[in-house]
Structure I
Amino acid sequence: MTGWEQELKDGTFRGYLVRREAWLIAGHTLQLIWPADMDALLDRPQTHERFKQDEYMPYWAQPWPSSALLAEAVFHGPAGNGRPAIEIGCGVGVVSIAAALMGWAVTASDYDEDATFFARYNAHLNHVELAGSICLDYRIPLDEPRFDLILGSDLLYERNKCEPVARWVASALRPGGEAWLSDPNRSAADGFEDWARSFGLDPVMERVETTAPAGLLTRGRIWRVRHAGDL
């Protein structure tokens, strides 16, 4: 029995009772686990305390429709050929797994450490290896650009997220690289393009739709973002 299997042998992982589903995205079947009871997670004393400190909410603990939209775009996109990529706000790792399957050397990152463990375990379930997993606060820009591809799904769920996400992308994206950010048409995200341009980025928005794993039609948009002046 592997270490990962020992972690899950009693139906829990990292102390969470979990559910498991197979998600079909762009012809790829992804095996995923995530916490089974979101209400119980919201009621945890630790969650209440972290909310008081930093308005933390455990949105990482379930896969969202925007992750299916972005994973489908990744599967239809170019092969990574070992180039460095990162997913910010990885949650349980849907998009990171898609990128790894497409040959990107992808780092799964999230503000919550438990999310990174779920992303790594889900990568194991899908027989793919991540380049790494880290806790990351995208409110803090990087000191140098490091990535050819930056991925993020449903990060712009509040208006005050647009500025730090755009700033972080500008700090982390290598010349010639792209950031792909998906959103389920939330009005809170409407200001992202202006903030991106203010940090020297060139965002191009595309309307997208797919049939979500639950069988429902899911619509949204994906911004493909480059540094202004890149060909």
Structure II
Amino acid sequence: MAGTGRHCLVIGVGVGTGLACVRRFAAGGYRVSMIARNGERLAQFATEVEGAAAYPTDIAKLDGYRATLRRIVAAEGEPAIVIYNAALATFTDYTGLDPADFERNFRVNTTGLLVTAQELAPAMAARGEGAIVVTGNTGALRGVPSFVGFSPTKASQRILAECLARDLGPKGVHVAYVVVDALIDMPFARRRFTDRPDDAFAKPDELADEIFHVAHQPRSARSFLVELRPFGETW
């Protein structure tokens, strides 16, 4: 059964922003449930962060994902805050994009958010409080040829989040969309962009600090669309 402290659910936990959010909310006094596909890595994260529990699942398999959300609620209690950080991407031009990959990306990036809201938002609305923070990126705001397998899914995710915000906001539930317009400081990004200076990368811990802040904005001063980028990023 649920332990002490408020409950935060972080969906899409990898070595970057997701894990940083787990650490930040745990440091803020939350019990944190984590969802990701890689069960072995998720179990390792659970040993590193006190108060974190691992729930491996594949969001693309929607029935299984819905069952996992219900299992989390039964074991940990209703979450006060949900961070939806899950993302799948395919990078190619339109001629090379497999429609099956396109639809899979939509399922994780957009439909997964819908299922999350269906399962968890009604209880938040009944309590008159809670927060759902969705992480996006530049693809949510504009499209470029090589992002045709990603940007449309993130743009639709942003619009879905806005629909939810307009519905749930008057019921006391804060829905926000955080656009990270940046290279996130992760090992693969460092390997690929070796010519970039250190301050060109957004630090996951600092992104998590801002996400934590957005999730705790007072009712009289809440944001929906939040953009985060390093000071030198062109936009």
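No value in this document is a laboratory result; all are computed from the given coordinates. All values reported here derive from a predicted model rather than from experimental measurement. Cβ atoms are built from the backbone, for glycine too; each structure is taken alone.
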Comparison of I, II by distance in nm of label points 7 Å out along Cα→Cβ at positions 50 and 186 - largest value held by: II
Answer label among I, II for the case where distance in nm of label points 7 Å out along Cα→Cβ at positions 26 and 170, calculated from the coordinates, equals 2.9: I
Which of I, II leads on mean count of other Cβ atoms within 10 Å over residues 98-105, largest value: I
Which entry (I, II) yields the derived value 2.5 for distance in nm of label points 7 Å out along Cα→Cβ at positions 66 and 90: II
Origin of the derived value -9000 (helix-only ellipticity at 222 nm (-39500 (n - 2.57) for each DSSP H run of 4 or more, over all residues; to 500); candidates I, II): I
Of the structures I, II, the one that 15 was derived from, the read-out being relative contact order in percent (Cα under 8 Å, 6 or more apart): I
If mean count of other Cβ atoms within 10 Å over residues 10-17 is computed and equals 24.6, the structure in I, II: II
